[in-house]
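As structure tokens, here come the structures.
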Structure I
Amino acid sequence: MPETDWAARARDIGHLARAAARQLAATGTRTKDDALRAMANAMRAEAKAILKANAADVAAGKKAGLSSAMIDRLTLSSDRIEKMARSVEEIAELRDPVGEIIEGYVRPNGLLIQRVRVPIGVVLVIYESRPNVTSDVAALCLKSGNATILRGGKEALRTNLAIHRALAGGIQGADLPADAVQLVDRPDRDLLSELLRRSDTIDLVIPRGGEGLIRTVTEQSTIPVIKHYKGVCHVYVDDLADLDMAAEICFNAKVQRPGVCNAMETMLVHKTIAARFLPRICKRLSEAGVELRGCERTRQIIPDAKPATGEDWSAEYLDLILAIRAVDDIGQAIDHIAVYGSAHTDAIVSEDIRHIRQFVRDVDSSSVMVNTTTRFSDGGEYGLGAEVGISTDKLHARGPMGCRDLTTYKWVVTGNGQLRM
């Protein structure tokens, strides 16, 4: 297809989204919530069709050689579809952020100054593998009054199309514009490049996926981008940790679902407890199929571990692989995270309040966990209903992004005839 046709396609998508966004911004809470509940019920009603499409995607993914972790992220089941539907319903129950008065005060001249929360407008979300993102993002954007353009990866195209058909039916049944949620049905890079230039109709781009995708989007976009960068997540086991608790937390952080961005990729262990802690946790991890890669100190205790290279410390494996480093103290653990981490999620296991405070203060990540697993770094677990993604940026949102993070604000100034002198 000629480039000019891709440009025209991107222009049309953007204009349709902009028109839908204007209507959504003026839509009341009840109407939006009715639409969300209709979307959830439509997914349940179309579950068989969604699963059939997903089975075709999974089969194609296996044939293409996708990793087991990627296949896990791609695969849906009846239970997962039900969880997706419940997530949409939970978003319907959340307080509507649109119209919220963030602050208000009266100036000496009698002017009432208010900062009021409003939708961002049109949000383009680019993602890979995980079909649940389709319904999560659609629901969060609709609740916050935004039109959304969804561009999923080619490996999940059939599934995403089936989910989108269900969502669109629910939206139209609630008398909202079908273009409130658009799915790009051609994952061509040329079309994506054109969309990333539509700053006239698209207000925000959110990429979530691999490092290559995020780098490409950031380099090409003329639209503001909130990066949902890779998750190089750490758990630091302090010298004053409860080792039974630490073993459970580390095992859960690595093994419970290794193919997601909040899984632990590097375990840092204080050198004074390494000889007691590493044999027990590494035995359990190995039995679960985890490949261990360790520093020199670690390999003296766990000789079966492979030597860790410099690349391992910054790797997002998304698989049953774990890098392990024995550190001198909490300061070295914090320094390691600062150098090799991705500002996603990092955890400390300790009974020492001074060490906990130091870790929380000095680790500059979007989520810092204390005596719990990194796997809780998630919009649903934070009570947001779902998330658009986990922002590793600092502006304008950070960490799991829910409805409020999909809004901006306007100043509303009310007077009774005041004039500036």
Structure II
Amino acid sequence: MVTLRPVSRALVPVDSDAAYRVSAPNYDEFQSDREVWDLLQARPDNVLRITMPHCHVPDPGDILEDGSAPALAHATSEMEWLKSNPLMQTVENVLWVYEIVSPKRPEAPQLGVGGFGLTSEIRTEQVPQGSIIRNEGIRPEKAEGRAQLLRATHADFGTVNLAVRDEQNQLLNELTRITQSRPCDFETLDEDQNLHRSWLVCDEQAVKSLVDLLAQEPAAYVADGNHRSAAAAAMGLEHFLTVFFPTSRLGLEPYNRLLPLNGLTGEDFLARLKDNFEVESLGEIAPFRPEQVHEIGLYLDRQWWRLRPKAGSFRPENAAESIDSDIIQRHIIDAILGMSDARDKRINYVGGNKNAAYLVSRVDAGDYDLALSVAPVTMQQFVDVCEQNLFMPPKSTWFDPKIRSGLMIALLD
């Protein structure tokens, strides 16, 4: 059983213009602090001034240390500014229906219901039967960084993306009915032209209907936001901000890698690949994006190669080992390049908001020696890992489009 509760007090935009001005990508969607600073210059009212307070400075040379006392103090003062801002209003005991229309899949918008999930339902060693199933390990320092922001602002900006199977489409049908019954309360486009729409739901009967539908789900899978939910649990909060999406409407994009050769020549690297991969030269083609799992693109010395894992390079019965990111980490990054720790700073993980052309540009510029391009993880692979109580390989799932920060903020005081 999965529990959904209304948000007791929430801060939301007053209209669509406010939604555009205040909302922003999540803190973990940026490649650098400079990208955050640039977006704050373009739209100075957006919530990055609170969620990434170290970047809300007059000049990029003044950017503070993330998580430092001055940055957290700034988040506290900026939260007070936001609560009194006429762009925002307070609503009580609210759920919301959240639709994201992607230009990549306009015929099948991502549609979910938002509210509070319960930290007591998160599956852990202490709660092995928890119905909210994580699929990646928690880095305590990262969870603590988010917890510090919660304490500084007394507000939860970090919406967790939870996936539910909704096998009979009952939840999807009810959400569709709501979206077709009246205009949304506010909407906004994001930087990638995804359209985000929200319908606030305060009517008791409508709230009960959505709560009851979620209660029929045996499990929910953390698609995005493991550390955000962990931060709420670490603070002793009984709930965390979330949206439950049916798996049928969730989209996945690749999570690629930029890497150094670590002293190897390109020729030596290619030769060592042949122990575990079939290697095929594609020549100087346009930027290559694999279309199916177990097909990996390699960009090296200004040309592309296709890699296919050989039999024996992974165990098909192990859902996590079957993920291409895990195969890459074990047989390329660790065994050949000597970087066994996935947190090694020399590894640049490039999310699905950057395409293969971006990979080419970084290698051609000399920033890295090679790029690895993979196909998106399938939804079935994702669910299989969760059901086997395993962890997804680090940086392997990039759900797209992402939940936008600032469209629903839970006030905790």
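Bear in mind that the values in this text are calculations on the coordinates, not laboratory data. All figures in this text were calculated on a predicted structure; none of them were measured in a lab. Cβ atoms are built from the backbone, for glycine too; each structure is taken alone.
So distance in nm of label points 7 Å out along Cα→Cβ at positions 16 and 360, computed for just one structure, reads 3.7; which one of I, II is that? It must be structure II, since only it matches. Can you tell which of I, II yields 19 when relative contact order in percent (Cα under 8 Å, 6 or more apart) is derived from it? Traced to structure I.
Which structure, out of I, II, was distance in nm of label points 7 Å out along Cα→Cβ at positions 144 and 384 derived from, given a value of 0.8? It was calculated from structure I. Each of the structures I, II was assessed by FRET efficiency 1/(1 + (r/R0)^6) of positions 48 and 352 (r between Cβ atoms, R0 = 25 Å, to 0.05); the largest value belongs to II. Computing helix-only ellipticity at 222 nm (-39500 (n - 2.57) for each DSSP H run of 4 or more, over all residues; to 500) gives -14000 for which of I, II? Label of the source structure: I. Out of I, II, which one gives 18.4 for mean count of other Cβ atoms within 10 Å over residues 80-87 as computed from the coordinates? So the calculation was done on I.
As an exercise: volume of the Cα convex hull per residue in Å³, calculated from one structure in I, II, equals 144. Which structure is it?
Among I, II, the structure yielding 144 for volume of the Cα convex hull per residue in Å³ is II.
Which structure, out of I, II, was distance in nm of label points 7 Å out along Cα→Cβ at positions 8 and 304 calculated from, if the result is 5.3? Source structure for this number: II. Consider the structures I, II: one of them gives 1.9 for distance in nm of label points 7 Å out along Cα→Cβ at positions 72 and 240 as calculated from the coordinates. Say which. Traced to structure II.
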